[in-house]
Structure I
């Protein structure tokens with residue numbers, strides 16, 4: 001039995017509490033939140049769970065094995081650091097930290113304390129992304145060289161992070177999982193609204209060496225919610241639409257062929273191919289449930305989780321570079 005304390009019961013906290021409490025090998029020992037009126041309602045939902053407004057109560061409890069941090073980004077590092085120092089396993093809501101330096105510090109501390117450090121990159125545990133990894137590995141798409149992504153909605157403009165940290169995080173995490181590569185060059189443009197410092201709209205481009213290119217449009221100022229990724233391969237193309245209720249993945253037998261034969265220099269050198277469209281079956285499982293199971297398995301078996309601190313650091317470094325580019329006029333930032 002793994003005993004878990006949850007810090008933060010705001011937007012994401014209730015989802016985490018529900019999934020961990022439903023796990024057969026988990027006991028939710030604590031829920032911590034600064035708002036007493038929120039805590040007062042929890043005994044009806046979790047009668048066996050203690051509540052507190054002080055995170056230190058969770059850290060000092062010898063009967064709590066792990067801590068889940070679901071608080072604003074600016075508090076991730078001090079809370080995760082305190083939990084690791086108290087020798088607790090730690091799961092942090094994405095992104096892991098506001099800077100790559102902070103993220104590396106947490107990874108080093110977790111290694112020193114011999115504790116699991118994991119990041120809740122929820123998309124990695126969706127059946128759709130798991131299936132996309134399988135499709136890419138099979139070679140069905142050929143060599144994937146371009147990904148175009150759009151993540152927009154009329155969202156909450158946040159005080160301690162911009163839209164890149166909120167939404168582009170998903171794209172960098174997904175590519176880290178699918179290809180095991182880090183971007184080598186990142187650039188971004190965008191703007192903020194209402195006199196705030198944190199940008200609400202951004203267009204981010206990232207190169208992964210010379211063979212893979214990502215472009216993502218992220219926005220909190222959009223009339224409709226869009227969550228779409230398009231993967232372009234040398235053989236086929238794949239569209240992942242997370243808003244689509246049933247056919248979230250569609251594989252298009254479409255592509256181009258380019259002739260480099262100098263004999264054809266006066267002729268059309270690009271050929272187009274159009275074939276069928278296939279939508280593979282996906283299981284109906286909740287991503288957060290899979291994420292919770294991965295965290296518990298990592299603790300029980302003392303092994304590296306899929307979205308460990310190192311992958312979390314890679315993502316933070318990428319979004320940090322994108323923000324730096326955005327605030328320096330779109331300058332190319334090398335990682």
Structure II
């Protein structure tokens with residue numbers, strides 16, 4: 001009856017994941033559940049979290065008093081102090097309160113918030129990084145957007161408002177016509193995210209300079225069906241336009257990695273996110289570049305390039321790790337101040 005547990009939540013534009021685990025975060029003790037991200041109103045997400053967590057506790061005969069803390073990793077921007085998401089493009093509402101409605105249902109349990117990519121790098125740090133890479137570690141997600149989390153000299157980098165390592169908005173192409181969702185032009189995200197790949201493919205189709213017969217056959221001539229998935233598939237089948245878009249995606253990812261390594265001098269970079277479903281068209285080229293000829297993109301010794309083995313669950317594991325590190329007063333998050 002005295003056994004203690006940690007709860008973790010990962011909130012994304014498509015899925016909400018919730019887990020509970022014994023306080024030691026033993027792999028075999030993780031109990032998890034996934035549900036679609038509801039967007040009916042600004043309280044839909046918090047209501048889902050409370051419902052799923054309540055069900056997990058009941059199913060596993062765990063009381064609220066046994067929970068040491070709830071870690072919440074969420075797509076941002078995020079106000080850590082208020083526990084609110086603001087100005088997010090994928091969660092449905094301008095302001096999404098999380099802390100207050102969840103606190104109302106679980107009043108005695110500490111709740112800790114973190115940006116999803118910062119959470120993911122904590123997940124990599126605890127669950128899979130080896131001792132030689134833990135102190136200087138980067139996680140990069142290539143999904144709807146491009147985001148990152150950075151541990152440098154043994155500390156999670158946060159910045160003045162918790163938005164450090166917004167690496168997807170590094171400028172990789174000055175005077176570019178490719179517009180990012182942030183409103184700027186030439187961001188890494190505009191070239192290498194799923195959204196960027198789709199948008200650039202549609203723009204290239206509009207220009208009509210490259211043959212896209214294979215791509216249009218795949219989507220049965222319906223441009224609205226084009227996503228990064230179809231572009232990568234068409235590239236594998238030899239589509240001229242799609243090969244150009246995929247090659248650009250890889251090239252600008254090399255530039256992005258070079259920028260990250262020049263700024264943070266990291267030992268290893270772990271990749272995750274939905275774009276890794278087409279990893280064979282991305283990762284081998286990147287590994288070859290930084291093993292054979294890194295100087296084209298970075299002046300520092302190149303990092304090891306790896307994939308997180310936990311795929312879409314790395315953010316959830318990061319939320320669990322966040323609570324464990326808070327309980328232990330781990331120096332890696334010593335600057336993460338929350339009430």
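Identify the structure, out of I, II, from whose coordinates distance in nm of label points 7 Å out along Cα→Cβ at positions 78 and 118 was calculated to give 0.7.
Structure of origin is II.
Here helix-only ellipticity at 222 nm (-39500 (n - 2.57) for each DSSP H run of 4 or more, over all residues; to 500) has been calculated and equals -11000, so which of I, II was it run on?
Value -11000 for helix-only ellipticity at 222 nm (-39500 (n - 2.57) for each DSSP H run of 4 or more, over all residues; to 500) corresponds to II out of I, II.
Consider the structures I, II: one of them gives 4.2 for distance in nm of label points 7 Å out along Cα→Cβ at positions 22 and 166 as calculated from the coordinates. Say which.
Only structure II yields this read-out.
Identify which of structures I, II gives the largest calculated value of mean count of other Cβ atoms within 10 Å over residues 46-53.
Largest value of mean count of other Cβ atoms within 10 Å over residues 46-53: II.
With Cα Rg over 2.2 N^0.38 Å, for residues 142-213 alone derived from the coordinates and found to be 1.22, which of I, II does the value describe?
I
Taking mean projected area of the Cα convex hull in nm² from the coordinates of each of I, II, which one would give 19.8?
It traces back to I.
None of the figures in this text is laboratory data; all of them are computed from the coordinates on show. This structure is a prediction, so every number in the text was calculated from the model and none was measured. Cβ atoms are built from the backbone, for glycine too; each structure is taken alone.
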